[in-house]
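Okay, got some structures for you below.
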Structure I
Amino acid sequence: MNYWLVKSDPDSYGWPEMKKDKKTYWDGVRNYQARNNMKEMKKGDRVLFYHSVQGKEIVGEVEVVKESYQDPTTDDDRWVAVDFKVIGDLENPVTLQQIKDTESLSEIALVRNSRLSVMPLDKKDYNTIIKMSK
């Protein structure tokens, strides 16, 4: 199993919409590194859902239920989508500031490459964030 973090502007598609939908496809990614990360996602992988722009916090957890396929929002075959289903809310959101203040997380992509919308996490960092939410 692999671990990931995806970012979404809550004004465009936030955690409340994700929870209401229960399952959705993740589309519209137009960054090659983020796209490559999506191509690496496997069914069963766990993904943290991060609110960017407003809130700047991890609010929930989803699971990959369908691996990468042609993004249905474009005919350009360079871009892919994946399907997620909701696992649940984090007990308490974990803010970007909390992550930055945690030395063991100082090198994760969310801190180092804040513009990347789909990023890998190692199991240790993923578990640290989950523990921080409790």
Structure II
Amino acid sequence: MAFADYTEFIDPLELPIRGKTYRIPAMSLETGLRLKPFLSGEVPAGMTDAELAQLTLGDAYDEMTADSVPVDAINRSMLVALAEYQSGRAAAELIWKTGGDPKAIQAEVRKVTNRAQRRSKSSAGAGTTK
């Protein structure tokens, strides 16, 4: 069996902001390696905020700047791109929804956990035969 091309089953990261959708490119290995210190909690020496945004958002950063996207939306987009790279799509979606606020993330995790527990309880006796 031949494998399908990676781009055929991985959806691009597309973030809607003020009615426009910005397409964030998948992070390359080179970019990931350059951001490794940042992902460990350190800002790479000499890197400006604009350079960090350019690395994480690619051409979408230029589009956002040209469209006068608010800095909070750009920062959230950067966090989402980093979360996608580091932890996958589910983490990126959680960051997009919560902005990375720890209390909001905990609340969302509790919702998912509670929903899963309710489902498992409601189907617990479903497979038994009398």
Structure III
Amino acid sequence: MSFNLSQDTMLKSYKQAAKMGLQKEDVNESPNGFLFCNKTKGILPTILARLLGERKKAKKRMKEADNDFDRAVHNGQQLALKVGCNSIYGWTGANFSSVPAPNIASSVTAYGRTMIDATSAWAEREYPGTVTVYGE
């Protein structure tokens, strides 16, 4: 969501962006080199924001529930919304998807790897002797 990755925000090149009247700051380049317009919010981030808003409401209802049954129902709702959110970008990488977008899926993975590497470097710098085991 933070990087506005969506089928409707994908750009082929900086040249295309310029033809559309976009400035360099209106374009986000993913770590693996794909370009996305960040000037207007994309469809996928919009869908995710709505789903996350509904999940937040379900979690609030769960905390406020008067009995175990209602709590379990609201917990099921928020978990279903969580799975839906976690699946949105995975869906872009599936060959059988109705709207496959491998450059989005690979950009999500590239951003994830960048964040893991930055977190690992921070931990090893701030806590000498720390060794990151993930992804080796």
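Each value in this text was obtained by applying a stated rule to the coordinates, not by laboratory testing. On a predicted model such as this, the values are computed, not experimentally measured, just so you know. Cβ atoms are built from the backbone, for glycine too; each structure is taken alone.
The figures follow:
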item	result
Winner on distance in nm of label points 7 Å out along Cα→Cβ at positions 11 and 91 once structures I, II, III are ranked, highest first	I
Test item: distance in nm of label points 7 Å out along Cα→Cβ at positions 83 and 107 calculated as 1.4, pick one of I, II, III	II
Winner on Rg/Rh (Cα atoms, Kirkwood Rh) once structures I, II, III are ranked, highest first	II
Comparison of I, II, III by relative contact order in percent (Cα under 8 Å, 6 or more apart) - largest value held by	I
